[in-house]
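All of the numbers you see were taken from the coordinates with simple rules; none came from a lab. As the structure is a computational prediction, the values presented were derived from the model and not from experiment. Cβ atoms are built from the backbone, for glycine too; each structure is taken alone.
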Structure 1
């Protein structure tokens, strides 16, 4: 680590010299403009500012040997890590099936558009800039989607409503779409100060919102898992347990809703304690109910009910994870006052 002594210039301005090797590496010379950002921990982030527009992060990817699953994962990956544009190349030619797959994949990625195609190239470009993105609003939307999915999944499995279950499964794509968008801008902000400024957030808050969205995305996945039992011909849910499971599901959603408020609204530490208490009581009730399952109906029905209860318990635990992050956020803010 290199150190520099702070000098007083002109009686009013503090100055500090820059390491020459760092300045040369980043093309800094007399008259160059630097961007300064003060972090919550008191550190100062220094970044060179180019007179030109921010260069486009572009990737050219040879997909000639990529199978459909690999191609889908690569497109999602280049989106998540923050590329602005990508060209998918196959000198042997892109077939109709592959073009359809590419179009289907980018439908799940907000802002990514198919810009131009040739027989051997497909150009993709991101059209949404960080200045037009509000991570908090995306998180609020994801919470709404996840809670609605969980509510409908419980209703579908307890009522045997296959049509409702299918809508829950379909809606998981919306939850994934919201989460990968948050992931994209969070990761870009980790490496680009200007991206952080465009988002109007500091990195601590961005992480807390990202982590909350990660838990909400997992909650949506468990809602999908519950809904899939309805369409499985070998899975039968015991109707005698329906009312109890509905009540447990409602309590689970209360925990998630209150925990998310700690991050996404102005909730306080006392609210976090209440969330944790509710989660603890809920988990105890779920575990007690699970132990009593095999006295109800057939073992096959009890097995399905047990898996539903497991998803409810995991959902409650994700709520606790969010609440713990809320506690940490409140303490971080307390330290800044």
Structure 2
């Protein structure tokens, strides 16, 4: 099977010959990422300000490396809404490099990313504490903000369907919906503000011929069921021990495809070889099925979570010997080490 077939079959529970693997930091990825551009001629209003007008601050350190945080919220005051112009998903110049990107696809499953998709973008615009308060104090304004934000990923999905149908297979998004203890907001409120909107987004993605993939951090045990109800295909969850591997398997195994790995907080940074082996085995037993439903995937380089490269290599060996034996003897990271710096 090609990489495309292996990923597609895993997502659709159609018996791939092995688990798909998305470990680009180790030199192996069954998927190929593409991206849309900012409109031609767009310039940031100030340093580290994105298309939405959100200002980012990133740490200045040789030790801590991450994407930073939004510290400037252009809609922190509702008075600013009347003059706010959101990004245009239909600008044709967003796709000016796509044909060039797609020339290098080969036989892989192609994914386009649209990060900070709904909830995250809403609190980047309005402020996290302000948004949580205004779910209660200003619900009509929060609904209007959600509609404004939703138009962008829905528009991008429609453009992909119009321009690249059949050539881009997955639409990946991010929305962190959990703290370390529970979901960020209670499920009844989640349903009020988000359930229908995610359904409309996932419907647009499916109408464009793609699978819907979403990353979410935190303890999202109850939210997963809501995602399933509205059509999410793949849930990227990188803290499986926080969630409870057996609990998640008992509740959701076979109902949604999981993309996961050994826990990036508790296991990967410092666990023993035996611990990594045990967790890999437990994940495959509880989250995978004979028909598919599991992708081994990780997007970080390990620096931000304090994970030495060798730990991920141990994880590669643990998962491949169990669920991708035809890859178990490979050492794909060696190709990265040979590349000139």
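When Kirkwood radius over Cα pairs in Å is compared over structures 1, 2, which one is greatest?
Greatest value across 1, 2: structure 1.
Ranked by distance in nm of label points 7 Å out along Cα→Cβ at positions 212 and 252, which of 1, 2 sits at the highest value?
Working: 1: 2.1; 2: 1.4.
Result for distance in nm of label points 7 Å out along Cα→Cβ at positions 212 and 252 over 1, 2: largest is 1.
With log10 I(q)/I(0) by the Debye sum over Cα atoms at q = 0.22, 0.25, 0.27 Å⁻¹, for residues 132-195 alone coming out at -1.00, -1.11, -1.19, pick the structure among 1, 2 it was computed from.
2
Which of 1, 2 yields 0.35 for FRET efficiency 1/(1 + (r/R0)^6) of positions 36 and 260 (r between Cβ atoms, R0 = 30 Å, to 0.05), as computed?
Structure of origin is 1.
Looking just at relative contact order in percent (Cα under 8 Å, 6 or more apart), which of the labels 1, 2 belongs to the structure with the highest value?
Numbers: 1: 15; 2: 21.
When relative contact order in percent (Cα under 8 Å, 6 or more apart) is computed for each of 1, 2, structure 2 gives the biggest number.
Which one of 1, 2 has helix-only ellipticity at 222 nm (-39500 (n - 2.57) for each DSSP H run of 4 or more, over all residues; to 500), as calculated from the coordinates, equal to -21000?
The read-out was computed on structure 1.
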